[in-house]
Structure formats: C-alpha cells, structure tokens
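Each structure below appears as structure tokens.
Just so it is clear, none of the values below were taken in a lab; they were calculated from the coordinates. Source: prediction; values computed, not measured. Cβ atoms are built from the backbone, for glycine too; each structure is taken alone.
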Structure 1
C-alpha cells in the first residue's frame, strides 16, 4: 500500500491503483427494496424466518433473538423480500446513531441465502452492476456515514427514524470496481478474524459457565496436594467467611473514583467518560483497596453483580457499594460463588420497582462453602479461565480498533 493526500483519493491505498475516485450519491449506486409488513396472524414457530429491525446486530443478524417465522409454502409469495448473499440491509428506525448496537441507519452485509425475509422499516440493497456491496458496507460502517446519520435522524433517543430520500442522498466517493473488490476482500479478511475471536471468546465463556456448574454443585471436586479428599462443604452464612471494610475517603480525589457494574470494576472516567461525579464530590466515599469486593446494593431486576478490585490501585466508590473481603479464604472464590448464585441472592433483596440488598442481609444468606484450601484451588482454576478470556478479548478489541482505523484511511 502507499499513502496519498490527493483530494478524492484515500489516505491508504493499494499500490496497484491510482487516479481519483468518483463522487456520487448512495442512490446512484444502489437498487433498494423496502421490507414488507408481515401480519402477526401469519407468524409460526418454524418455517422461513422473518428478519425484524430488532434482529439486526452491529454487523450481522442475531441468532439469540426470539425468532418469528412464516410457513415455507406462504414464503414463496414473498420472494422479492428474501435476503440473498451480497445484499445489504439498512434500518430506517432505531435509536439515535450514537447507540451503535441499535442505531437507526445501521447496516449489515448478508453472508448467505438462508437468513430469511425482510420485515418493514428496513431496506434491502441488491447487487448492482459495477458496484461491490462489500465496498458499500465499508462506507456504511465509517465514521463519516455515522456523522451523516446524526444529521438526518429525527425523533428521540430510543425512537429515531430516517427517510429513504435523505438516506439515498448520502454523498460518497467510489473507485472503479476492481479497487472496490480489493478493498472489500481485505475488509472481509479482517471481519473473519473478528468473527473467529468472537466465537473463541463465546466458547471459553460457555466452558467456564459449565465448569462453574460442575464445581459449585460439587460434581467436580479438587483433591489435596497429597491426593486425599478435601472435607465436605459446610453450609454457612456468608458472614462467617467475609468481613466488611469501612474506611472512608477523607478528602476529595484522595483516590481514583471507581464504578462497579455488570461489565466489571473500572475507573468512573472509563465508564462515564469523565473522572468526576457531576452532582457531588467524593468526600466520604467507601475506600476499596486491591483484592476487595464490592457490589451495587440497589437493583432494577433483583440481580446483583459482585466485582473484585484487580485494577492494581486503591480506589473510592459510592456508599451505595459495600466493600468487603474474605476473612481466611479466597476473595476470588467468594466473588465467583456470589455471581454464580445471582438468582438465589436476588430473592433476599427488598423493595418493589428498585430492590435493595444491604450488606447485613447479604451476610445472613446461607451457602455451601468448602475449606479455604479448596476455595483457593477453585479460584485459581477459574482465574486461569478468566485470563484466557481476557486475552482473547484483548485480541478482539485490538482487531476491532485496527478495523476502525482502516475504515478511516481506506475511504475518502
């Protein structure tokens, strides 16, 4: 590849191509069909799938969504709405463009002929002579396109929409077909790597979930170093295993402000995009040293996520987040035990629309718990799996960042 600064040529370009790209509107290089408003009385439990707006992910059709179908015989009446390899699907409704996973105007490339029939509020771009839809989807994934969506989207954050007229007026720069195809092939190879890493991470997470099921049901037991059995697990209140940590911050910004969520424990600046709370200071917040556990004591769905401080720093966190540590065993084991028993723990929270699980109530809950030595073996095993998952996630994030950089440089 070589770099260039010409006006209508990309910053990064394959060396066998030169000359300026041609400026056109999206409507000039595409042929579209609007989705069909299928009737709910025709829905079946099996047959040919109806692809709805909610079925579209960031880059492909979801398979974990509740699927809708129509009879195969009836589906033949709607052949024009069938999704085929090489088609692009774009939503005309959704959330604001900033919310990428559900954004209005998001597009995906269809990789096979068996995805189903296109429902309403979406467009299908068919294959057109001298245009590579693999190239067009790269344009649609670019920041420039997302910025354009922000300008034409109407409505509120969760119910935005765009008109077909505005969409087709999107101005783009396009090279000759051979260069389009070269770029499309290159991006496809990057997408394949992303898909492989995503799948690898999912398999590791599934394996860990199965391992936890075996370990916490005691169907799988570790042995002591001398080969003998560990003692039987004992039913105990959690309070017998953990102790609270009650130190408070004594001045503002004494330590980094942290946030605990279902994504883990992280800097508040990473979670919210800023390093200070907007409405109050952090004087008197709970201090959370390394290897200590915390959780948000309020929940909208009776699920409470427990996180351990592995950030390598001492932080502070809102007083809504109790801080505690294992007395003599493994804090890593305690975190895994609590997160595995989320549904059970949620039953002890009190309230209606938002429930509360105080630390005192948490300590009263009974669990079957092994001795400290077996706790450590279980924690080490699960931590090793976490390390593998985190390694794959790091590779995945790096590849996704690499792709974003390519999209900025390969297109004008």
Structure 2
C-alpha cells in the first residue's frame, strides 16, 4: 500500500474514533446520570424514574432504526459533486455533536417527567444523526478498498481507532467527571469526537460510480433484496447478539463496579479501558488469523470466548475477588479485538458479492439494514437491563439483577452461533469473484 493511499485510509479510519467516543460515552453514562444509585460519589440525584429510563432509549432506538434504511437508500442513490456518502458525514456531524452535548443538560435538576420527555427527544435526535453519519461512513469501506488484504487492513485500523475511542470514552469520561462534572465531560469529549469525524470529508475523495451500477429499485424493494440474502441473515443473527451482550455490559459496568466490587463507579471506565489496551495489542494479529483460518472460524471462536466472559461477570464480588474480576474484564479485550475488526470486513464482503450478483451497488443498504436491526436490539437491551435491575435488584443488599445481566447475554450469543454456522462466504470465493 503506497504512502499517500495509506495516509488517506488512516485519516478515514480516525473517524471511527469519534464515532465510538460519541456512542460509548452516551450509552455508558446516560442511565447512570439520570438514574444514579442511592449512594454515588458525584452526589447525583435521580432525574428520571427508574421504571421509565429504559423507554427513553428504546424509543430513541426505534427512531434510529427507522432512519437506517432511509439514510442507506438515499446514500446509495445520491448524486453530488462530493459523492454519495461524504455529504452525509459532512452535514450530519454537527447535528450529532450538538445533540450529544444536550444529553448532559437536563431542563430540571430533580426527578421529573419533563426530564424523561427531554431525554427521549434528545436521545432520538442523537441516534438519528448518528445513523445519518455512520451508515454512509461505513458504506465507504467496499468502495475505497481494492483487495481483500487491503480491506482487512483498513478494518484493522478502524478497529484500533474504535478501540482507542472507547478507551478515551471509558477512561477519559471518568477522569473528566471526577475533575469537573458530566456537563464539562460532554463538551470536551464531544468536541474531540467531532474533529476526528470531519477528517473523512476533508481527506477522502469518493470514486464515481458508473451509472449502470447505481440502484434502480425502490427503497422497499432494496430492503427486501437485502433481507433475502441468506448470508446476511446468518451474519446479522450473530452480530446482533454480540451487540446485545456488549451493550448490556456497558450499561451494567458502573453498577457492577460500585455495588458488587465496592469501588467508585468511575473506575469502571479504567477497567474497560484496560480491556481495550489488550484489544489494541491483539488487533494486529486479527488480519493474519483471518487470512489463515477465514473470518468465519475466527469470529465464531472468539464470540464463544466473549460469551464465557460475560457469564463469569455474574460471579463478580462473590466467587471471584475484586482482583480476579478485573483480570477477567481485561481478558475481554482478546475477543473484542476480533469483534472490532472482522464484522465490518464481513458486511463489506456480503455487499460486494451481492453487487456482483445483482448488478447494483447497494453497500449503504446493507450497512443501513445492519444498523436498523442492531440498534433495535440494543434498544431492547437498554430496556431489559433496567427491568432486570428493578425486578431482581441492583443494590448491595439485593444484587441479583446485576448478577444476571452477563450470563443471560452470554447464553444469547452462544445460541446465535448455532445459526451463524450456516454462513457460507469464504476468502476463496471472494478472490474468485473479485
């Protein structure tokens, strides 16, 4: 890969750092900020009734999910001097930035239905803007890579920058909250994330798409074609289960840290950041493993490993000591390195082969359809997690709700792998048809 081309792909990959900072920070802290435990080191007060907080996220995810196929369809068909994808990143990023800041500025500083309505609106705006930016951004992958090796290298760079973004969100948010407060944290991290996203429209130039390769079908026909792709369905089953598990762990970690491990909730960020340090190290081995054994096998093995780790979180503070619990969280970085590299390459493979088969370039719709399903599932996770807390408890006296989150998510991942076994795309097929 030539120096200039590597530089452009690297600038593009840095956008994923901003994406992960936005989403990881929002998902990690929104529930804790609006419904903190009775004892917390920040002196926070409950702003939204615990029974309603999950509904804010699921409503937001529904709006987000509905916007996915719409954004995907129009990003596939858009004709502009900047290309099909870049305009969405360029004009959607400012809205994403402003809505992220708004999360940390509730209208009243006490428990109120007004805060619930406000949070529901702001989260909906945030995730719709997130979709408008991220789906077209990811759809650039099969367009700007020229070979399978280049594609897995790019997704490795994306995986590393995504991990670095999560580390900034996890550790950086805790540090900024401790030094300042949630509001200042939101402004600082939001500004940094916005700058990294704007590197894509600044440095990436889209290649023009031939007129005969432009989609001609309607939006609903394109959606139907996408969900008729069997390999896409097999892939989607596994990836949604993984996101359910990761989202559940993200929401539960501040509570697990403070209630089960009996250390300040802000330290959960340092533990997650430590796991991502491990993930960065192992990310460099993922391309070689994928080329040697195939993406499917590597994905299945490490998904099962992640399911095991999720199951073990149910024993934190009881069977496992604080030190051993921290070690287990650090080991999660190994499967996460695969999780952050391989999926984007797989969906790009699926979209490329589909384009060859049907004669229409619909990369955006595949990433958009994935986004729709993943975000609805994450919304369900955001609803299920607080309901588990409410039904079984999330206090030191009654911690069963916290202890159930990880094991239930782990079982779901293992069940999804039974379906994913039917995934049929191989590296040999890609080389032959490419």
Query - Top of 1, 2 by Cα Rg over 2.2 N^0.38 Å, for residues 50-113 alone, largest first - result: 2
Query raised in the report: From 1, 2, which structure was semi-axes √(5λ) of the Cα gyration tensor in Å = 34, 24, 20 calculated on?
Result: 2
**Report entry** Which of 1, 2 leads on distance in nm of label points 7 Å out along Cα→Cβ at positions 74 and 162, largest value
**Finding:** 1
Query raised in the report: helix-only ellipticity at 222 nm (-39500 (n - 2.57) for each DSSP H run of 4 or more, over all residues; to 500) computed as -10000: which structure among 1, 2?
Result: 1
Report task. Could you figure out which one of 1, 2 the value 16 for relative contact order in percent (Cα under 8 Å, 6 or more apart) was computed from? Result -> 1
Query raised in the report: So mean count of other Cβ atoms within 10 Å over residues 130-137, computed for just one structure, reads 20.1; which one of 1, 2 is that?
Result: 1
Report summary line: If percent of Cα pairs over 14 Å apart, for residues 218-281 alone is calculated for 1, 2, the one returning 71 is structure 2
